[in-house]
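Participant: Right after this note come the structures.
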Structure 1
Amino acid sequence: MTRRALHYVLKIGNRAKNVQFFRDLLGMKVLRHEEFHEMCEAQCNGPYDGKWSKTMIGYGPEDEHFVLELTYNYGIGNYKLGNDLQSIRIESKSAYENVNKQKDVVFMHKNPECIVLNSPDGYLFEVFNPDHDRSSITKVSLSTTDTEKSKNYWHGLLGMNLLEGNEKSFIASFGDKDARLEMVLTTGNQPVRHEQAYGRIAFACPESELPEIQERMDANKETILTRLISLDTPGKATVEVVILADPDGHEICFVGQKGFEQLSKVDPKGNDLLEEAMAADKSDEWFEKRGTAKEKRE
């Protein structure tokens with residue numbers, strides 16, 4: 001079995017502010033940018049049927065690095081956050097130094113090892129100052145209401161390796177060099193709330209394993225949000241995916257490795273395509289002429 005963590009999906013409300021945060025402040029690279037005029041069959045952009053875009057951004061190519069997918073729905077200004085995503089950890093000396101010298105950035109916490117701050121949409125980022133020059137996204141921390149049930153799902157059913165843990169949290173991954181998944185018990189027995197900003201974590205696996213994953217979920221009566229389907233990206237490769245949900249409702253995408261390798265190649269024009277799309281985006285003006293603001297998802 002060869003599986004690997006690929007990316008985490010964040011819904012964003014203002015592309016310009018997010019580009020400034022991820023690219024200019026944290027030093028990530030725009031790996032590819034794609035525009036879509038219709039909703040995704042697997043609800044990659046959420047339950048919305050309008051125009052949307054996908055920007056893959058990170059510290060290196062998706063075949064070697066865990067990255068972020070910034071999903072932008074035209075006409076929606078922001079989304080109410082839940083407590084499902086606790087934080088995303090970055091290890092980057094250059095990002096730490098750049099954030100540390102900014103005078104207009106509000107920190108949640110800061111010390112010589114780590115700076116904690118929010119993205120423009122309120123997602124929590126931990127920027128660590130490592131003793132090496134590599135930059136990477138190393139961990140995604142999600143909420144759970146039951147660590148044992150989560151362990152049985154992520155380790156028992158999906159085959160992730162348990163690296164460490166206790167009654168309040170655990171850390172797992174598919175490989176030693178893989179980005180890690182941390183599941184953290186909610187405080188005070190609070191339920192996991194996904195709200196409209198809910199994300200999705202994606203993993204690659206051999207195409208032959210996709211039917212097996214689906215069959216295992218069926219056999220154990222676990223949730224399958226999107227059964228095995230082929231998704232097209234205009235002018236690019238078609239990929240096969242299965243979309244699951246864990247016991248706490250966290251969305252999980254398994255995508256066929258070969259198709260994804262073709263789809264995820266770095267586009268040298270990615271940054272230019274993003275800049276062109278932002279320059280052509282008149283959704284703010286459209287709403288302003290009608291005396292309203294972009295729709296807010298509460």
Structure 2
Amino acid sequence: MNSNFKEQIEQFKLRNQNRGRLLVSCPDQPGIVSTISQFLFSHNANIIESSQYSTNPEGGVFFIRIEFECPFLKEKANEMKEQFTEIAEKFSMEWTLTPVFKVKKAAIFVSKELHCLLELLWEWQSGDLMADIALVISNHEAARDVVEGLNIPFYYIPANKDIREQVEKEQLQLLKEHDVDLIVLARYMQILTPNFVAANPHKIINIHHSFLPAFIGARPYERAYDRGVKLIGATSHYVTNDLDEGPIIEQDIARVDHRDNVESLKKIGRTIERSVLARAVKWHLEDRIIVHQNKTIVF
């Protein structure tokens with residue numbers, strides 16, 4: 001890892017040694033916010049930020065994200081999780097309680113096109129993408145010099161549909177060895193198998209070079225050009241076994257017209273892809289996303 005970033009991580013951990021994030025989803029009912037607030041108060045925690053949403057106050061689903069400061073959180077985190085289990089059972093909650101000082105480890109998968117990888121690395125170098133980039137995996141050598149220049153481990157693993165299971169076995173072993181929390185597909189142009197996806201539920205973020213649900217799959221810019229679209233876009237989403245149909249995290253668009261050919265559409269699109277993927281990854285790292293069915297709640 002880059003020595004400058006090691007220092008950034010240590011400073012981040014020090015600043016956030018007492019900060020935690022609580023994400024909850026459960027059937028909407030009276031008393032949820034009051035009970036959570038009382039629980040945090042009982043641990044002398046101060047709520048810094050709170051956002052909530054209900055699909056329907058009568059019989060809907062309730063979502064809440066709370067960021068809090070709690071003295072001696074490092075020492076108390078496991079105890080708090082154990083105690084919160086009783087509350088979760090009472091309200092039928094799905095929940096996570098995450099100490100902010102535990103910086104998530106990320107793996108980036110990339111192929112030939114490097115613009116999304118470079119954006120993530122720029123954000124990472126500046127300290128705006130707070131993750132430990134543990135490794136980069138690619139089925140091409142194009143990214144090696146850039147990645148190794150930052151002292152990030154780079155693994156070249158050729159991949160195609162004929163050897164996919166063998167390749168993924170090697171990839172999964174690397175992810176396990178590096179204790180990876182998040183996988184980012186930064187224009188990794190290979191389809192993942194159901195086994196790989198099942199091993200990493202809601203932990204794989206993809207960027208699709210189209211404003212989904214339009215132009216799912218390969219060659220979206222060519223198909224968009226043939227259709228004569230006036231808007232192009234990009235979509236970042238969690239990966240599921242349904243191609244390009246996982247829960248959408250972020251999207252953006254740009255206006256185009258008849259003067260734009262396929263190459264100019266791609267050039268415009270790359271700018272959108274970079275920013276959309278970076279935002280989605282940041283929100284995941286900041287525990288701002290709750291997945292509900294095939295949608296996301298982004299606080």
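All of the numbers you see were taken from the coordinates with simple rules; none came from a lab. What you see is a predicted model; the values in this text were computed from it and never measured. Cβ atoms are built from the backbone, for glycine too; each structure is taken alone.
Participant: Quick check: 20.4 is what I get for mean count of other Cβ atoms within 10 Å over residues 109-116, calculated from one of 1, 2. Which structure matches?
Facilitator: On the way: 1: 13.1; 2: 20.4.
Attributed to the structure labelled 2.
Participant: Say we calculate distance in nm of label points 7 Å out along Cα→Cβ at positions 29 and 253 for every structure; which of 1, 2 gives the highest result?
Facilitator: Numbers: 1: 2.1; 2: 4.1.
Largest one: structure 2.
Participant: Right, here's the next one. Any idea which of 1, 2 comes out highest on mean projected area of the Cα convex hull in nm², for residues 101-244 alone?
Facilitator: Values: 1: 12.3; 2: 9.4.
Across 1, 2, mean projected area of the Cα convex hull in nm², for residues 101-244 alone peaks for 1.
Participant: I've got another one for you. Suppose you compute helix-only ellipticity at 222 nm (-39500 (n - 2.57) for each DSSP H run of 4 or more, over all residues; to 500) for every structure in 1, 2: which one lands on -11500?
Facilitator: On the way: 1: -5000; 2: -11500.
It must be structure 2, since only it matches.
Participant: By the measure distance in nm of label points 7 Å out along Cα→Cβ at positions 5 and 229, tell me the structure among 1, 2 with the highest figure.
Facilitator: On the way: 1: 2.6; 2: 3.1.
Largest value of distance in nm of label points 7 Å out along Cα→Cβ at positions 5 and 229: 2.
Participant: Kindly point out which one of 1, 2 the value 21.2 was derived from, the read-out being mean count of other Cβ atoms within 10 Å over residues 85-92.
Facilitator: Source structure for this number: 1.
Participant: Same structure again: Give the label, chosen from 1, 2, of the structure having the highest value of FRET efficiency 1/(1 + (r/R0)^6) of positions 45 and 173 (r between Cβ atoms, R0 = 35 Å, to 0.05). Don't jump to the answer; show the numbers that get you there.
Facilitator: Numbers: 1: 0.80; 2: 0.35.
Structure 1 gives the largest value of FRET efficiency 1/(1 + (r/R0)^6) of positions 45 and 173 (r between Cβ atoms, R0 = 35 Å, to 0.05) among 1, 2.
Participant: Ok, one more. Quick one: relative contact order in percent (Cα under 8 Å, 6 or more apart) came out at 16 when computed from one of 1, 2, so which one is it?
Facilitator: So the calculation was done on 2.
Participant: Can you say which of 1, 2 returns 0.94 when Rg/Rh (Cα atoms, Kirkwood Rh) is computed?
Facilitator: Answer for the origin of the read-out: 1.
Participant: Here FRET efficiency 1/(1 + (r/R0)^6) of positions 93 and 205 (r between Cβ atoms, R0 = 30 Å, to 0.05) has been calculated and equals 0.75, so which of 1, 2 was it run on?
Facilitator: Computing FRET efficiency 1/(1 + (r/R0)^6) of positions 93 and 205 (r between Cβ atoms, R0 = 30 Å, to 0.05) on every structure in 1, 2 gives 0.75 only for 2.
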